[in-house]
Structure 1
C-alpha cells in the first residue's frame, strides 16, 4: 500500500489529494473517508512513532513515542483498493491528544491493541458510539516519550543511534 488515501471515486493517474491522516472525529462526515471507515478498516503495526514538539518558532524537538512496556501496537487505518494506475492507498486515523501527547503535539494517532484491534477489524459498519470508543486517545499512563536526535527527520538515516535519548535544549553550543 502507498501512504496517502486516494478516494475510490478518483480514477485519475495523479490524484490531487491523498491525505496520510484522517481526523477520527470528522471521519463519518467527510465523503472522502465515510465509506472506507465503514467497509475498509486496517491495522498498521508499529512499536513507536516520531512527533515533533515546537520549542520556539524555529526549533523543534523530535520524540520517539511508544508504549511504556515497549510492546508493539497498531495504528487504526483505512484503505482504498488499488486500480489499474496505482496501488492500494492507506491513511491513519488521528484523535485528540492524551495528557502525554498534549505536551508534544495537538493530535495523536489512534492506537489499538488486543480487543480494540480485533473490534476495529470486525466486518460490518461501526456505530457512532463504537467508533468514538475505538478512536479515543490511548491511555497516557501506558505510554512513554523520549527526546531523540533531529536525524530522525531524514529517511536515509537508518541506525539504532537514532533512538538514543537526545535533548536539543541540552546540547552544547
Structure 2
C-alpha cells in the first residue's frame, strides 16, 4: 500500500468510527503476529462473519483494522459498549450499523448484560441482518466459544455456527512488548 493509498483509506476509516491508534497500528502491523496471520486465513466469501477471539492485548482490533485497510469494502467500526448503549429508536445510529457495507463490533462481551436481555435482541437482529445479506461482520471478543455461547444464547450461536468463522488467537499482550 502506497502512502497516498494509506492516507485515503485512513480518512475513510476514521470517518467510519475507527480509532486512529488502531488504524495507524494496522498500517505498521507485523504480518507475522498471530492475530494478523489468523485473520488473513478468513475467507469472507465463504463465511461472511468472523469472530476473532483471544486474550486481552493480542492484537485482535489491529488485525481487523489491517484486514479492512487492505480491502475496498468500507467497514464501520463500533465498540460493543457503544452499540449496546445506542437506542433502537435512534434511527440515525441504527442506520449507520445496519446499513453499512460491513461492520466491526469490537470487544463484544464488555457491554452491560441487562436483565431484560434487550442487548441480546439487538445483537440477534444485527447478526441476522448481516447473515441474511451476506455482508462482512467482524467481531472481536475476549470470550472463549463456550462463554460466548452461554452469554448470547442458542439463537445467536446457531446463526454464527452457519455463517461465521470462529478464530481463536493465543498469546501474550502486545501492549507489554518493549518498543
Structure 3
C-alpha cells in the first residue's frame, strides 16, 4: 500500500486571536465555527488524524501555530504523519526546524509529477512556468496565506484550512487532470 501525501495550510494551532479576525469586505469572522481556541485546536487535530495515517506524508504550507512553544511541543506529536514544512510568514523557522517537528523544511516545493508548485503565499504567475521557452507548461500553485479569500485567477489552489473544512487535502485531489 502506498503512502498518501497530504497538504494543509494555515492551521494557526493555538492562535486565540485568529478567532477574532474578520473579513474586511463582509465583516464576518474568518473562523465563525469556533467560540474558543480549544474548540478550534480539537477540530484541527481530529480532522487531521481522521484523514492522515501514521505512515502518510504531510506538507504543511506554513503558519503552523501561535503561542506557547511548550504546548506545541506536547501536542504536535499527536498529529499523524511524517511532516514537512513550507515556511509561512508567522513561522519561527529556527524553532520549527529543530526538535524533530518536521523531517524537512522548505521555502517552496515543486512536484513536477503532479504539475504542482507549493508555497506559502501565492506566487507570481511567471514562477509557475516550466519547460523550455518553445514549450512552456504552467504548473498549479498550491498555496496558503490568504485564508478565506479566493486564489488569484488562473492556476492556483488555496490550501488554507478555511477552504477545506479544516481538513488536509490529498495531493491526488490537487493534481492537474
**Fill in**
With distance in nm of label points 7 Å out along Cα→Cβ at positions 13 and 29 computed for every candidate in 1, 2, 3, 0.7 is reproduced by structure 2
**Asked** When mean count of other Cβ atoms within 10 Å over residues 117-124 is calculated for each of the structures 1, 2, 3, which structure yields the highest value?
**Response** 3
**Request:** Name the one structure among 1, 2, 3 that distance in nm of label points 7 Å out along Cα→Cβ at positions 85 and 109 of 1.3 was derived from.
**Result:** 3
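Of the structures 1, 2, 3, report the one carrying the highest value of distance in nm of label points 7 Å out along Cα→Cβ at positions 37 and 93.
Once distance in nm of label points 7 Å out along Cα→Cβ at positions 37 and 93 is tallied for 1, 2, 3, the winner is 2.
Only the coordinates and a few stated rules stand behind these numbers; no lab work does. Treat the numbers as computed from the prediction; the structure is a model and nothing was measured. Cβ atoms are built from the backbone, for glycine too; each structure is taken alone.
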